[in-house]
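Each in structure tokens, the structures are laid out below.
Just so it is clear, none of the values below were taken in a lab; they were calculated from the coordinates. It should be emphasised that the depicted structure is a prediction, and the values quoted were computed from it without experimental measurement. Cβ atoms are built from the backbone, for glycine too; each structure is taken alone.
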Structure 1
Amino acid sequence: MDGRFFSSGIFRVGVVSDTHIPDRARNLPSALLRGLQDDEVDLILHAGDISVPRVLDELGEIAPVLAVKGNRDLLFGEELPLVRVLEINGFVVMLTHGHMGLASYWMDKFQHLMWGYRSDRYINRLINAAPNASVYIFGHSHKSEEIHIDEKLFFNPGSATFSMPPETRKSWGLLTFSESGFTSTIKYFE
């Protein structure tokens, strides 16, 4: 377990992915930073493809940050894990980029080229990695998604700097956890 977080009220988690600084954008969008501050998040989870460490430092000025390694996070070496498992207000949360390693990354690239994007490839991978989780957070596809299956949430906040069609707005996510349940919201910005 990579951490336990508890609040007797609402615990707010900002979820960010695929910032790709500086290869897709020079800096984190001010709308993202403002949104995280306005929603008064207690924790920020970054689902990888951060690219440079200063991104985590900047997010850390708003709230504590936990991150995982994406396929573009070579500068982090072994500093970041591929998967983190947390507990928030009693709910098990898995955080990963979604590529799950080099072999899976190349297999997914091949499948994507042949048949296009399919969320079920991610969902199966995530369940196998953490079968007891209630919330699965992933990135990689740059597609924002909130998928509910058997009382489990599969949540992709999209990309904060470069979204993939048909959705062309940049986005991040907000998860709220109480002792009785959790909610999810995709936050879009231009």
Structure 2
Amino acid sequence: MRQRLLATWGVLWVLALLANALYRLTPLALEPWLEGQLNTWQMGLYIGWAVLNAYAEGYRGFHLRFSPRVVGRAFHLGRNPRPLDLVFALPFVMSLYHAQRRQKIVSYTFIIVLTAVILAVRALPQPWRGIIDGGVVVGLGFGALSVVYYWVRGLGGDPPPAPDLPTDPVSATPAVT
């Protein structure tokens, strides 16, 4: 039971982060529809962008990569709790530390690029910002549901493996600390 609670601690931080983004972006994504700012071409673009994001961001990015990694690392945290990892559960489950070098580089690069894109999109006027945010909301929503899916599977005894943990050079197995 303790392992599941500690794993849940890490997963809830990620879900809180996703929920915050969804809460802030959804009104901006809906604004062009609610205020009639879209012409037919822009409506098609909006829907196409949302479908593309559901696949690329939601399915390929979240469901196949991010969500299993996060939940797997959360359940690893539950099995191997270290005080520092519990305090910094969000960066731990997101592979921002105590991860293989390559994964840390990927994680930090993603955050830097994402921050730059967010700043650029904020400068766009409606309906263009709403079109982009609409696709992002769909992808993030799919991603949040994907995290919940893997988390529930983990609670049922089938968590994904915990990837990208540093290896012990002596035994070449993931370090259990």
Structure 3
Amino acid sequence: MTRLAITSTIIGVASIAGRVPGIVAPEKFGECARKFPRSVLWGRILMGVCAVWAGIVMFNAATDDWAWARPLVVIGVPIAYFLVIQFADQFLALRALAALVLLIAKLMVDAADQSELPMRLIVTVLAYIWVCVAVWMASAPHQVRDLVGFVTANNTRCRAACFLGSLVGVLLVVLGLCVY
């Protein structure tokens, strides 16, 4: 399997797994989804994941002329995490999720860049859509909170939104297993 196939399959499976609870138990899923944007615990966990991931990316990118910056990355990432947790706690979970989506989109584009197949553009376009969504999530979290409230207001809307998200996941899995 190529890197694009593995990436597409894993992201597709994760997308399906994250949406199945909304199809099976939309009431409970909606309740959890409405609490998520202001969740301090999820914000700290997701921001920690993002800090570690971004630190690894920056550490590995600091080669040759930038090798002197590696100790700064090792020291700076934990300090940045602490400062974000202390002073930017409003909608932290939503903003951390936006950062995670940006990191996943980078992974998707990197995997697609190594492929010569024309169908790789599906993953590339999806990644760029996710970048736009992540920027919107980080810059206007109150609007995202309101949208989550609207989508999860009743079981039919919640099931429909989760079903559409699952279809995207199924597409990615099929592409990963059969095309790439």
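Some notes on this structure:
- Which entry (1, 2, 3) yields the derived value 41 for relative contact order in percent (Cα under 8 Å, 6 or more apart): 2
- Which of 1, 2, 3 yields -23000 [helix-only ellipticity at 222 nm (-39500 (n - 2.57) for each DSSP H run of 4 or more, over all residues; to 500), calculated]: 2
- Among 1, 2, 3, structure where distance in nm of label points 7 Å out along Cα→Cβ at positions 30 and 150 as derived comes to 2.9: 2
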